[in-house]
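Chemist: Input: structures, listed below.
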Structure I
Amino acid sequence: MNELFIQQIRLKPDITVADFLHNLFPLEFSSSITVFIGENGSGKSTLLEALAIKMGCNPEGGGKNFNFSTENTHSRLHETLTLSRGYRREKDVFFYRAETFYNLNTAIRKLDAEASFDPEIKTYYGGVDMHCLSHGEAMEALFQHRFKDQGLYVLDEPEASLSPLRQLVFINRVMELAHKGAQFIIATHSPLIMSIPGCDLRQISKGRCEQIAPEDTDAYTVYKAVLNSAGAYITRNMQ
């Protein structure tokens, strides 16, 4: 038995879900860093959203204590899933999704403005109102200050606001925390994040989820072709 917090995701018996999701299950986890890739609409974000909700997180992001809603648009996939847990219990859970991170920061600002005997929430993110930071700086405050060892982190497109150099800082932090017992489940389009040493890279395509090497991904192939051709690849494919 491995030491992961989440070891398997499966469908409840006699449950029917959309065809593009049904064949994904059961999903087995064997690495402290699992990275999902896939084309837009392949289902990777829907999968992570359902897992995060199943773990008690807000659909728009945050930990278990956030209860806000900008718009109720999440799927009901979480209602159909069963999680197989390891013998360890995570000390923290957090769901990051790039498209609603602004909404999360707004919720934190509003909560901190209310009278309370508890420390301001922003103290857990480095002490700065994240609306006073750029998106990338706020994301870095999140993974540098808020993420801890022994935590479970579900991250949907964490690269969205990060420069290539900051993606490397993020990767270093993920590897550091994973080495200390954290578990990361990530969806990405970034070839850098796909290349995290030792990660379990999975491609979701046509309703299936299969392991893949970074160099065999479309992202790797396209980036390599464009960069090696000094842009000529783009010109050729626009004609």
Structure II
Amino acid sequence: MLRRLSFIALRIFLYFFGITVIWVLVLKFLPVWVTPFMLSRKIDAFKEDQETEIYSDWEPYENISKEVALAVVASEDQAFPDHWGFDFNSIYDAMTEKRKRVRGASTISQQVAKNVFLWHGRSFIRKGLEAYFTVLIEIIWGKKRILEVYLNVAEMGKMTFGVESASLRFYKKSAKNLTRAEAARIAAVLPNPVRFSIKNPSAYVMKRSNQISRQMRALGGQKYIADL
């Protein structure tokens, strides 16, 4: 019985591994038009009798201003070009920081993994799968593709996903034409894009935008992400 259960468990693992690797391989080349998080937002809006239209417009990395790419790296994950999916220094700092509300330490890679492949929630199973998919996309996709997907699926406003749709809605122009200040403001709302507004920025958002602009300069500008 034990051998049979072990054999069944091995087959399940191999099927899971094969399916997930193929899934990640396919999405290395195809646009990610929809994610579980987008669908959950749509369902929540329907339940609350609010607007359910999702604003999402995929654009290749080459058609997006590198100021935006730099802005999200500067604000969300400055170690992105060098780590392998996990920033252990940030994780340690978050765990040891003496605050009532522990800050997050998720990298851009981890955020992409959970947004594209997983449901949102808090459980050990989901965190384990997040780590698994993070490793897969780091190995199979590489940094440039991970950042491209992030820039296209991250929530940047209410029912607004991706920098192109956010730029068209709030700046009335394509993401390839965004300035550094505009890019920094987009990055500034990422911690809570429903609460914070790109179009009508609060004093906090403007302050954070200026901080991100300074960090972008401190990193050396666009050359910081030139070799992804």
Structure III
Amino acid sequence: MDVEVLGGAAPVRRGAHYYGGPGFASRVANDLEVALLEPSDDWLATLPYAYTGRHIAMSTLNEARRLSHPAFVKPPSEKSFPAAVYATGAALPPGPDAPVLISDVVTWAAEFRLYILDGEIRTGSQYTTFGRLDAEPLEEHRHESAAREFTEDLLSTCGESLPSAVVLDIGLLTTDHGTQWAVVEANMAWFSNCYAADPDRALDVVLRSAGPRTALTERDRRFCRHLGDAHLAG
């Protein structure tokens, strides 16, 4: 497989795969004829409470600015402002109105990134403990069995609501009674750090998540990012 780093006037190889940010993707994906798969913006907010362990609402940035209490606020997919706990809505950064997810403030004892292909975990990695970077392979991790069990149950119940190739972040959420497994979020595999996951297995998921449009299945069509009529600038 040839690998090419694209620039503003780089040659375009149609029917390729893509790995990179969504901003640059909006410029080149149409010319590359790539289908970019991603979860729906409201996916996390539609999950049953049993899988999230916290209340999550899909809203807008303007609505979030009216919050009078601490909340975790993040863009659903774009990184237009930092995902963080904000003391009140007044602390949110300036900018145009946009979709956001608002959730209860919680503490994650550990977080894991799993690469999912056709409803199966291909590889994974712990990436933080208590918010600090702490990468460790999922394979032979002390929580591997429990992480897989939780994820397999989630996918058996809600797997059809995700693309065939996706990154799923889960974690151990601290509670008054100890810890419980919960979903952190789902992300585009073509814009995710694999941390300590097996890179070859992660690549299998990345390639499916951003591959030639001619290979797009009917099942994944509803998860394909709409890019309008953007073209490569050069």
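Chemist: For distance in nm of label points 7 Å out along Cα→Cβ at positions 42 and 66, which structure out of I, II, III has the highest calculated value? All intermediate terms of the calculation are to be shown ahead of the outcome.
Modeler: On the way: I: 2.5; II: 3.5; III: 1.8.
Comparing I, II, III by distance in nm of label points 7 Å out along Cα→Cβ at positions 42 and 66, the maximum is at II.
Chemist: Okay, next question. Comparing distance in nm of label points 7 Å out along Cα→Cβ at positions 26 and 50 across I, II, III, which is largest? Walk me through the numbers on the way to the answer.
Modeler: On the way: I: 1.6; II: 3.1; III: 3.9.
Across I, II, III, distance in nm of label points 7 Å out along Cα→Cβ at positions 26 and 50 peaks for III.
Chemist: Out of I, II, III, choose the structure whose coordinates give volume of the Cα convex hull per residue in Å³ equal to 149 when calculated. Show your work: numbers first, answer last.
Modeler: On the way: I: 149; II: 159; III: 133.
The structure behind it is I.
Chemist: Suppose you compute helix-only ellipticity at 222 nm (-39500 (n - 2.57) for each DSSP H run of 4 or more, over all residues; to 500) for every structure in I, II, III: which one lands on -8500? All intermediate terms of the calculation are to be shown ahead of the outcome.
Modeler: Numbers: I: -8500; II: -18000; III: -5500.
This value belongs to structure I.
Throughout, read-outs are computed from the coordinates displayed, never taken from laboratory work. Computed from a prediction, not measured in an experiment: that's the story for all the values here. Cβ atoms are built from the backbone, for glycine too; each structure is taken alone.
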